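Please go over the structures that come below.
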Structure I
Amino acid sequence: MSVKVISYDLGKPETSQSYAQLIEAIKGLGGWAKPLESFWLVSCEKSCVDIRESLKPYLDSNDRLFVATIPLNAWAAYNLPRDVTDWMNNH
């Protein structure tokens, strides 16, 4: 498994009911952590293209999405929740 970063800019606030399905779809990809607003780390075997395609139905035409594979062998953070840094240390 590899860690993917998923980040987006939404035309509406993330708390909008219309994005509940997007958030559930991201959580359904595999183990995840959300270190920042609109920034997710997901451990899964899907390709970046497959993830993009699976999330596109939940996006509006004015939304933006970025998906990439990243190594978590070197990182630095400040003031993140302990459960997030623990997840990052374990992946």
Structure II
Amino acid sequence: MKLSQAVKPISYLQTDTSIILADLEKNHQPVIVTQNGQAKAVLQDIASYEATQDSLALLKILAMSSKSKQEGKSKPIKTAFEDIRKSIAEAE
């Protein structure tokens, strides 16, 4: 879907909500809602929203791990597993 087709005025949203929701579910393309000629909101189907949130969460994890590595807070996996095994053995 072209972006120009995805722009809808708020009056269209108010009168044809069920049509917009059906299109969102079918096409998985966001709809830009305008008010007084200005873009005010973006509507998207729940599956696309959840996928976006999952992607953002992964990016945040990657950024945090990169920061930890830069700060010297990481260690080789072999050492990490040795430490885990040692702490399990001490707990028993």
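Kirkwood radius over Cα pairs in Å computed as 13.6: which structure among I, II? The read-out comes from structure I. If you line up I, II by mean count of other Cβ atoms within 10 Å over residues 48-55, the top spot, with the largest value, goes to I.
Of the structures labelled I, II, which one yields -7000 when helix-only ellipticity at 222 nm (-39500 (n - 2.57) for each DSSP H run of 4 or more, over all residues; to 500) is computed from its coordinates? Please list the in-between numbers first.
Values: I: -7000; II: -20500.
It was calculated from structure I.
Given structures I, II, which gives the highest value for distance in nm of label points 7 Å out along Cα→Cβ at positions 40 and 64?
Values: I: 1.9; II: 3.6.
Ranking I, II on distance in nm of label points 7 Å out along Cα→Cβ at positions 40 and 64, first place is II.
Here the criterion is relative contact order in percent (Cα under 8 Å, 6 or more apart), and among I, II the highest value is seen for I.
Bear in mind these aren't lab numbers, they're just calculated from the coordinates by the rules spelled out. Please read these numbers as outputs of a predicted model, since none were measured by experiment. Cβ atoms are built from the backbone, for glycine too; each structure is taken alone.
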